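These are the structures in question, set out in turn.
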Structure I
C-alpha cells in the first residue's frame, strides 16, 4: 500500500526571522498568519450557549435554520439564488470550517486516483494538499488551459489568498464556460468575499456569471474572517445540487458533522449583517494605515484590492524581504510558501491588534536596518490561511 507524500510543513523555516524579530525592544509584530484576534461578536456566543443542550448527534445535512440562513445570506449579500436548499438534492450544507472541505473536496467528489487539479499560480496551499491526498496531479495556471488534458477539478480563489486579487466577471465567466465545456467542476473559494476594498467581489454563483443555474459550480464560504469566528469552525458549501449531494453523502458516512450549537451560532451570524460591517471597518482602517507605511518604506503593494492581506514586494527575493522586516521586529509570510510565482513577494496580514498594527507602521516609517542573509528555507506552506 503506497503512502501519501504530503509537501513539507515549513513554518519552521521562519524560525530565524522570528528570533531576529524578537530582539526588537518593543516585541514582535507577527503579520505572518491570518488568525483573527478581535472578539467574536456576542450574538454568536449567545446562540451557541442557548443551543448548548444538544444530547443527540447533528446531521451532516445541517439544520433547517442554518440552511435557511445561508440561503438568505447568499441572496442578500451576494445576489445568489440557490436551488431549493430543502430539496432531495440540497444546494447548501454546513462544513467544519473551510480548510477541511478544501483538503477533502476531491475525495468527497470521488475524483481520487488519477487526473489533475487546476489551481491558481499563487494559491492557498491546501488546494495542493487536497490533490495529493486524493492521488491527483496539480497544474498551476491563471487562465483556462487550451486543452483540458486529464483535468478533474478547477479551484478558483477570489478574493485571493495571499495576494487579494479579485477575478473580473469576464475571467469568472471564462472559467465557468471552460469547466462546463469539458465537464470539469469549477469550485470557487470565496472565504474573503465580504472584504472588498477597491472592488466589489462577485461570486461564481451570481447569475451574471453562472447564468440560469449552477450546473458544474460550487462555492466555499467561511465565517472565520467575516464573523471573527475561526475557533467555531463554521463554513458552507453551496452550488450545483448534484455536486453538493455527492459531497454530503460522503461526509455523513465519514461523520464530518458541524456541532449543533455551532450551527445555531452560524444561523445567527448569517442572519445579521451589522457585525460583519463593524469588523470590515476595523480591517479597512488597519489596511489603510499599514499600506501607507509599506509604501512610505519604499516597498510596493500589488493587487490587495480585497481580503485580509497586503501583497508586498521590494523587487527582491522574498526571503531577503523577510529579513528586512525581521530587522524591524516584523514577521510576514514569504510568498514562496504559496507557489514559485510568489517568490518576490511577502504576505502581510491585517489580523493583528490596532496596537500591533500601529507598532508596525511606526517601524516601517523609520530608516531600514541593513538586511541580513537568511538561512536556507523550505517549500510550500500547508498551514492555516
Structure II
C-alpha cells in the first residue's frame, strides 16, 4: 500500500540561479523547489529506505519523460503535482530527493524534495510500512539543507533568498487518517481512547509546531494542501464494496472536519507570524470536482484504478509488474488504488497556479511567488 492523493504538501523553495554572487530579487523566477509531504509528492526518498511503501517498480513512471519511462519512486505514471508546478513557474530542474546521494553541493540550489510515501504529521503515522519520513524528520532534514545554504550563499544572502524567493508547499494529513486513525485492527485501541475531535486536535497541535519550526528557519511563503476526499479513492471503494458513485462517509467526514480546523489554524498563523503568508490549497474540493464531473475533464472513470488488481475498481493490490494496466492512462483520474494519474495532477496543478479563491486562497501560486 502506498499513501494517498490528497493533502497537497508541496514545500516549494524558490531559488533563482541568477541570484548567486549578487543580491538580486527577480521575483518572476522560480528556481528551487523544496517539497514536503507524503506519497503524492515523493520523488524517490523511499527508494533509500527499508520500507514496504515503494514505487520504484514498473509500470510506475511509465509516462515520466525525464526517466525515459522508468520508475523513479514517484507514485504515479508521470509527473507529480510538485513537478508540474515547478515546470510552470520556470524551475530548471526537478527537486532532488533529500536521501539521494546526488543531492549535494550546488545540486540543492534547484531544490530538495523531503516527501515520503507513508509519511504524516504524527510520528506514529505509517508505521505499518515499517519505515517512512514523518514531518518532524523531514523538517530535521531541511535544517541540514538550511545550513548548507548558508555555506553556499553566505548567511545574509541565504536568509534573504529563503525569505523572499522561497515557497514552502506542504502536502500532508491524509495518511494520519488512512494509515493511522482509521487503520483496521492496529488503530482500534487509539480510536477507543481518543475521539475524532481529540485526534484532530493532536494533529493540528503538532502541525502548528512544525510550521513554526520552518518559520524560525526563515520560511515565509507557504502553500498547504488540505486533505482530499479520502473516502472516494479506489482502495476505499473496493474494500468497502461500494458502488461507483458512493464514497466512505466516515473518512470524508474526518477530512472535512480536519480541513475546517486547518483553515482556522492558517488564519491564526497569518495573523501571529509577522511577514509570513500561509496559502490554503483546497484539495478536497479540487479532487471532488474531478471525481464528480470526470467526464467534463475528459476522463472515462473516476472510480477504477488504471494500475492495480482486486475487486470491482482494481483497488486492493498496489500497482506493480503483475498489475492489470488500463489502455489509456489519460482517461483515468486515479493511477493506482490511492494516487491520481498525471492527467489529474496536471488539472490540479493548474488550479493551484492560476485558480481563484474557491480552490486556493488568499492568493494562487503565481501570485504567491511574486509577493
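A value of 6, 27, 36, 23, 7, 1 was computed for P(r) over Cα pairs in 10 Å bins from 0, in percent; which of I, II is the source structure? Spell out each step's value before the answer.
Numbers: I: 5, 24, 32, 25, 12, 2, 0; II: 6, 27, 36, 23, 7, 1.
Clearly, the read-out refers to II.
Given a value of 17.2 for mean count of other Cβ atoms within 10 Å over residues 72-79, calculated from one of I, II, which structure does it belong to?
Details: I: 17.2; II: 26.5.
Here the read-out was taken from I.
Have a look at I, II and say which one yields 3.6 for distance in nm of label points 7 Å out along Cα→Cβ at positions 256 and 320, as calculated.
Details: I: 4.3; II: 3.6.
Answer by label: II.
Out of I, II, which structure matches 2.3 when distance in nm of label points 7 Å out along Cα→Cβ at positions 312 and 328 is calculated?
Working: I: 0.5; II: 2.3.
This value belongs to structure II.
A value of 19 was derived for relative contact order in percent (Cα under 8 Å, 6 or more apart); which structure in I, II was it taken from? Before the final figure, lay out the partial values.
Numbers: I: 28; II: 19.
Source structure for this number: II.
All of the numbers you see were taken from the coordinates with simple rules; none came from a lab. Here the structure is a predicted model, which is why all the values come from computation and not from measurement. Cβ atoms are built from the backbone, for glycine too; each structure is taken alone.
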